[in-house]
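The numbers here are math on the coordinates, done by the rules we state, and not lab data. This one's a predicted model, so the numbers in the text were calculated from it and none came from an experiment. Cβ atoms are built from the backbone, for glycine too; each structure is taken alone.
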Structure I
Amino acid sequence: MIVYEASKGQFLSDNDDRDIEDVILGKYRSATGRKVPTAEMRAWKESLGYMSKVLRDPLIPDDVGVAVELHIPQSSKRIDISLTGRDADQSKKVVIVELKQWEKVRASTKDALVTTYLGKGQREVVHPSYQAWSYASLLEGFNEAVHTGDIGVQACAYLHNYERDGVIDSDHYAGYIEKAPLFLKGETERSQLRAFIKQHIKYGDPKVLYELVNGRIRPSKALSDSLAGLLKGNAEFILIDDQKEAYEHILAAGRSASATHPKVVIVEGGPGTGKTVLAINALVALTSAGLNCKYVSKNAAPRRVYESKLAGTMRRTQYSNLFVGSGGFIDTPANTFDVLIVDEAHRLNEKSGLYGNLGENQIKELVAAAKCTVFFIDEDQRVALSDIGTKEAIRGFGGGKGSELLEHELASQFRCSGSDGYIAWLDNTLDVRETANKTLADTSFDFRVFDTPEALHTAIEQKNSTNAARVVAGYCWPWTSKKSPQSFDIVIGSDYRRRWNLDVDGSLWIVAPNSINEVGCIHTCQGLEVEYIGVIIGPDFIVRNGEVITVPEARDRHDKTLRGYKKQLKATPEKAKALADLIIKNTYRTLMTRGMKGCYIYSSDAETTEYFRSRISDA
């Protein structure tokens, strides 16, 4: 998606003859349907005004392409300015410009971070050159026209209000400034930026901007497929913006924590914000620094998948002890580990052991076992009554140990085609929370509603050419095949007969080549991702006259996520109903956000099917 595109000549005309911020606003609203904060409007007016001054050079052709707010595929990020054309050798080129209104920063000892005033106070954020370079890397990673080398990318940053002071341009940031040159305030700097643009774009060519905007989107990297490279020190993922900020703070906390000065870090983020990518990157960096670290998760599926990807790439002894469950720290002496990185912390339980009768509290045990404990959490992915992972609980146990508490929030969205709108729409549609997104419009995420489970499964099978599409369902059907292997579990109508994945592939279901024929559940996909996910919505989630109703009794009686519900229902009925309602909605929210490119759904209830279909568009 692109908000504004024009030739240089038209862009300058829009600056001279119209209020450019109003032009951009109109196109932004048309493209997204969303409002724009006043501060962003002011930024458009000032920064685009300065860019118009830069482009007033007769040697920059009038037919050079100008794009404002170019959306980077498979992410929620937008590039401020993209200039397109051809260089002296007639090679296609795009110059991306990160614009900032900053006037001062303070240096940071952390890699690629600076401290500046944003919004209501001082914040440590990524250096503009790092930001521009990381956006260029994203573009190279996801846009086929760029990735194949057909269009070359050059990045830079322009801080038109910032006078050169030896801080933002210090040697500490030289490596990133070399990758994405930094241009500051003044006519001399403006001339240097013009020279940079002319160096890379000598001729205009409208086709280059068209190819850039319409370039085929490449498959996003799945973490599990890149894990071996990560653990060998390869840069498989470029961390951007809030990810980079949180990453550097985690490294600093891990390196400086001690038994007398313990630290607890909470990193909160929704589906696809890169929590696990960040967790694995931090694990690699801290382990490489000689610290005693482990990756911890309650879910076995991610651990098994990661281990399966590492098999054959390195010795088992190199990774077998890195990935562990959350219930193994009951008797661990205090501060045994330097850093414990706890992924999917919302899934932590109070008790451990097969029968849930061991230990006191997993959060407390994890905090006690390490000098620094890092919790990655999304409270909207609590999918069982036994899930106790909340920020409040983590803060409480961290404070009880006397730990310094650090908190970060991830907002950059990389799953669901980077569509924040899809996540907000889903929250509204599932009645998780009220949002402004009542219909799903203007999104590149592929969402479809099917009338039969056979049609849904067939569509997902057609998307499985790279073994990256799966069908999942709410746990509303009994696991009959466990005792009778020839039996089918999920039986809908007279034509749909499928088995649960639980027996054949177990925790490796999401990567097993033949599991496309089966149906997965929450336990074997949470914390993992595929390109396309198909979701069968069972009778535990229905809609009547536009009202979402959850039916805990419709879950199979062996479903462990609602274990204890009937007992709670007798003791505190209102609380029990509210918790069960939350668990069911969160389950479908989690299932419906496993796809990087698309989500296809089928509901066993006809009225619910029509409800979802009616909310796809206003038509």
Structure II
Amino acid sequence: MLKKVRIAFIIVLICTQYSNLFAQIELQDTTPASKQEHFYDSLEYRASQRKLTGWIYDFLISPPRPYVDKKALALDYYSEAEGKIISKIEIKALDVFGPSFTDTSRTAKSWGSRAANTIHTKSNLKTIEKQLLFKVGDYVNGEVMYENERIIRQLPYIKDVKIVYEQDTVYSSFVKITVLTKDRFSFGVSGGVSGTESGDLEVYNRNIFGVGHELSMRFVGHLNRQPYLGIETYYKIKNIGGNFLDISLGYLNTYKNEGYAFKVEKPFYTQNIKWGYGMLSTRMYRTDRISNNDPVRVDEPLNMAFNSIWGGKSVNVTPRHENATYMVFSAGVNNWKYYEEPVVAEENQHFFANRTLYMASLTFSQRRYIQDQLIYSYGITEDIPEGIKNEFIYGYDANEFGDRHYLQFFTSNGNLLLSQKGYIFLSAGIGGYFKKRDFEEGQIQGNLDYISKLVSAGRKRVRTFVDVSYTLGIQRFDIEQLTLGRFDHIRGFSSRTAVGKQRLSLKLEHVVFLPRQFYKFNMAIFGFADMGIIGSNNALIFRQDYYSGIGLGLRLHNENLVFETFRLRLAFYPFHPNDMQFIGFALSEQSKQRFISFEPTEPKPMRFE
């Protein structure tokens, strides 16, 4: 064990030094311009004396890319039109392949691109119109225009959007607004094989007939379990009536589960939304888990229903402040009902209790967005949230095994670092149930995410990502176990024996965005070093079992398509558990990572996963 600790310490030390190298490079921004230029000139000269060091300099070290405040540029662009009346709004949807915002007349050259443009149905102009926060007769407001671009850009079938204005040639107080949108090709295919007995194939469309509706059909097969070929299908309608109200329907009948789901939701998508609400109803006649993404699986299928409803009111408590703080009061009811008693160990019976959880929350939220590129996407504009979120939750659990109370506090904060050195996101929370004088099903969690600024390396662009996460379970059920594989605490780690009630993980990743494309797919090379400690909650985390993963890989993604990112990864696990191999190789799809959001949500307990 001591030897493993030493090895882990050496790995972390190497990774820390590796990360510090880039931190030191970035710190050169704080020196005067002449000293900074002298530093890079001297470093380049020394590196050029040998081929190896010269290659390292070109690959990793280059003067930092200057930070550009795109919001300031956007507001400056609208400043001359600020306060003028919008006389006309025109929406133009560009072809998927060919034209750009800088050259809307450019056409697709290859036959494949032209064929895709022909097959693709452009977004219906009324569908985009429903997303607009302004109308004819309103005064131009730069903040509203900037926020509206972000909202449209978050649609899954939109690659990018640009709102421009044109001065009226007759009346100086009037302007014409043009909304330029760039679609993604809305058809997608996904799938994979699990072991030698099962697999799946999914076909989906994120923008049916150009009206923004989503449809997916996933065919799931198994050689030995019925139904041998099953289906999961979902249909989603977004922004009904321009009120940011979404409805989704789902039907499932596979060897894993059978049932349906219905969801209605109006989230606090923008800070101008005063009322948020939602409803979810699921009925599963046969399922291996309580919810679709629940970490707890059971061997014998569950026959159950889950229903929830919630609503909330938002109030601006700092109306005169530039960065407004909103107070949101929400309340909701969640109900779990089991039509047949679950076949589980006696000590886990209470986990599958028939119960109704009444919850109320008070949330203080402040959020704003800045723009950058090459973080989780490849060359398109990404909106990075800054702000705070402090949430207090009280719940009353009417439980068949005894009523109890629930308390939770959660806080998060995210900001661009001083001198634009990168982005940092912090979050922490504590919550659990109180039954008489006992505290049960509790947890403490904390998380730190750091994203470095984008650094130039010749024609390449480089970022470093750091993620530190800690979770402690208190009086959890035996069936509830933390792992290192879920959410890639150690990338590619899939052991069933490395589990526990306490976990600490450190993830380091260095990404090089390549300037060249592979058959129109953007490429990024990444190297990573992950370490995880997991085990009992009865001792200090550093006395638990240590595991690690080191590797590299390649990501391929085309931002013109709704396809997920393709990932090729090779990893080494120095002191792996017995049910894993030393080397792991994977070719898979990777969903795009999302930024931590400071958006108020429905009141719900923290997930132990």
Review point. One of I, II was used to calculate helix-only ellipticity at 222 nm (-39500 (n - 2.57) for each DSSP H run of 4 or more, over all residues; to 500), giving -10500; which?
Key: I
Check your understanding: If Cα Rg over 2.2 N^0.38 Å, for residues 212-555 alone comes out at 1.11 when worked out from the coordinates, which of I, II was used?
Key -> II
Point to revise | Test item: mean count of other Cβ atoms within 10 Å over residues 244-251 calculated as 16.1, pick one of I, II | key: II
Review point. For distance in nm of label points 7 Å out along Cα→Cβ at positions 116 and 164, which of the structures I, II scores highest?
Key: II
